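*Asks:* For reference, the structures are reproduced in the following blocks.
What follows is calculated from the coordinates using simple rules that are stated; it is not laboratory data. Every value quoted in this text rests on a predicted model; they were computed, and no experiment measured them. Cβ atoms are built from the backbone, for glycine too; each structure is taken alone.
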Structure I
Amino acid sequence: MSSQLKILVLHGPNLNLTGFREPDLYGKKSLAEIDDEIHKTASDLGIEVRILQSNHEGVLIDTIHENRTWADGIVVNPGGLTHYSIALRDALTAVRLPVIEVHMSNVQAREEFRKHSVIGPIAVGTIAGLGLAGYTLALRGMLHIRENTL
């Protein structure tokens, strides 16, 4: 591998309450603890990460635009934006980077409206229902993508 893989990790609305909000669905670890595990896994794998959580769609979109030349891929948990944000989908598509969609809960086993994602069709893959492990698996997935496309 010629250069270090760089991954932008985005957490969408309400994920700042992880560990407090519905711990039976999202787990008991705080978002800071999840981010620490993402950083640790990235370091172990030789990946550089930038992580951002925002409750604001425009901030997520601006961050995607700003990192389009830095990042080699994007791992995104869009939260509630998953189901309707065409603007977020368009930003992810526009930057022409591989995207892996992550959901800590199994969205297919939840309310009907959660079963539809506007992000999934433009992602190279979706990981759902594995909690924190979804993020670490997504980092490994990005390594796999890089190793199989160079």
Structure II
Amino acid sequence: MNPYASFLADQDPRQVISATANRLNDLVRALGGAVDQSPAPGKWSPREVICHLADTELVFAFRLRQSLAEPFHTIQPFDQDGWAARYAIYDAMSALEMFAAAREWNLKLIASITKEELSKKLTHPERGEMVLGVIIETMAGHDLNHLAQIEAVGGV
């Protein structure tokens, strides 16, 4: 089950995840000082969203590799709000650089995954049984969700 499937619709997940770092770079430049503007009380600013994307890319890196290395891997959920508690220490560009580097590394791995491996079964404690390909689809839908949040802040 991909909780972000509605964002992905019929788009190719590999194309989406390949384009995200460049789109984020364009958005950061377009937003300028508004990158720290929260859209509403209690909502993340674009900078914080980019920090979250960087953190999540590390999580996806681990999930992909563990899923390939282990039989019927069980994904470990994480507390995104707990991780976000320290986002004030990061600026948007360093978060973007971290995201872009990890994403490039993940894209190379994803390019090596065979069709058979995409069907490899794994489980998520909150979402149940799934296949490896769903992780890639989730990455893409997650990207699109957060790109839309950032775009909404600056009207870009």
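*Asks:* Please state which of the structures I, II yields 0.8 when distance in nm of label points 7 Å out along Cα→Cβ at positions 12 and 76 is computed from it.
*Replies:* Going label by label, the one that fits is I.
*Asks:* Among the shown structures I, II, from which was the value -10500 of helix-only ellipticity at 222 nm (-39500 (n - 2.57) for each DSSP H run of 4 or more, over all residues; to 500) calculated?
*Replies:* Here the read-out was taken from I.
*Asks:* Can you spot which of I, II the value 1.41 was calculated from, given it is Cα Rg over 2.2 N^0.38 Å, for residues 60-107 alone?
*Replies:* Answer for the origin of the read-out: II.
*Asks:* Assign the value 0.93, calculated as Rg/Rh (Cα atoms, Kirkwood Rh), to the correct structure from I, II. Working shown, then result.
*Replies:* Numbers: I: 0.93; II: 0.97.
Structure I accounts for this read-out.
*Asks:* Can you rank I, II by mean count of other Cβ atoms within 10 Å over residues 124-131 and just name the one with the largest value? Could you put the intermediate results ahead of the total?
*Replies:* Details: I: 17.1; II: 13.0.
Result for mean count of other Cβ atoms within 10 Å over residues 124-131 over I, II: largest is I.
*Asks:* Which structure, out of I, II, was distance in nm of label points 7 Å out along Cα→Cβ at positions 20 and 92 calculated from, if the result is 2.7?
*Replies:* Details: I: 2.7; II: 1.8.
Going through each structure in turn, the value belongs to I.
*Asks:* When distance in nm of label points 7 Å out along Cα→Cβ at positions 4 and 28 is calculated for each of the structures I, II, which structure yields the highest value?
*Replies:* Comparing I, II, the top value of distance in nm of label points 7 Å out along Cα→Cβ at positions 4 and 28 belongs to I.
*Asks:* So mean count of other Cβ atoms within 10 Å over residues 116-123, computed for just one structure, reads 13.6; which one of I, II is that?
*Replies:* Numbers: I: 16.5; II: 13.6.
Of the options listed, only II reproduces it.
*Asks:* Here relative contact order in percent (Cα under 8 Å, 6 or more apart) was calculated and came to 43; which of the structures I, II was it taken from?
*Replies:* Matching structure: II.
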